[in-house]
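A short reminder: the numbers here are calculations on the coordinates, not readings from a lab. Here the structure is a predicted model, which is why all the values come from computation and not from measurement. Cβ atoms are built from the backbone, for glycine too; each structure is taken alone.
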Structure P
Amino acid sequence: MKVLLAADGSKFTKKALAFLVTHEGLAGPDGELVVLHVQTPMPPRVKTMVGAAAIHDYQKEEAEKVLTPIERFLKRHDIAFRTAWAVGSPAEEIVRATKREKAHLIVMGTHGHGLLGRALMGSVAQKVIAECEIPVLLVK
């Protein structure tokens, strides 16, 4: 089974990673793990001011800040994985990557904001659940 882990670098990503490590059999013996981080796009005005190459380098550095600790963690736990990053709407890019990778399951953290948020899942998680045709495992 191919599992896509949507990683934003939050404490909920860490909880999702811990879940995957403690439930190693989830993907099966031939399982694959793809870790995806999505950067939100810069406004066009910023791209015009500093240039597309500078924006790309910045976004790559930001993605590495999220993905590098995850890579270290997964290597320590001897889990085979691959990382990727994209720029766009997080929910749309997660759904797109799921189709491109032919993933069987999405694992992602969820979070809330304030009192109401504790009862509701995050907006990215809601959109992914609404738009995906495969199971989504939310780790709180």
Structure Q
Amino acid sequence: MINEKKPKTPPSMDDWLKEAKRDPEATEEGMYLVHNGVVRKTPKAKVRQGIDDGTLVGKLEFSYDEKKVMELIEKTKGLEGIFHVKVWLNEGILEVGDDIMYVLIGGDIRPRVIDALQFLVGEIKNKCVTEIEIPIL
């Protein structure tokens, strides 16, 4: 069934970074990474598996399990050297180019921040979200 929720307004990364740098633990952080996932016209099957049946994505129906996301945020905050984690997820029927997700990770050193970002985005995508590609007809 089509999710009737309207897409949300994306957050400001400038505001997120200002907020993160005001946090008392910011003095421990040497790096911030931001992930911004967006709806693309190329189907997941083509990008990930090389399957090209000629279809293109027109829209994406997107939803998520908020409880699971919150649990993953807490798990990520528990990783060594990670001090700041913030996640925003859109919902509803999204157009190509719309923002799906923003993730901000702040931590002490580059390898830990990269690993934490990779972990969190991967876990959210694999365990918390439902994405239904709606092809262009």
For the read-out distance in nm of label points 7 Å out along Cα→Cβ at positions 16 and 32, a value of 1.0 was computed from one structure; give its label from P, Q. Q
0.65 is what came out when FRET efficiency 1/(1 + (r/R0)^6) of positions 8 and 24 (r between Cβ atoms, R0 = 25 Å, to 0.05) was calculated for one structure; which of P, Q is it? P
Assuming -10500 is helix-only ellipticity at 222 nm (-39500 (n - 2.57) for each DSSP H run of 4 or more, over all residues; to 500) as calculated from a single structure, say which of P, Q it is. Q
For mean count of other Cβ atoms within 10 Å over residues 80-87, which of P, Q scores largest? Q
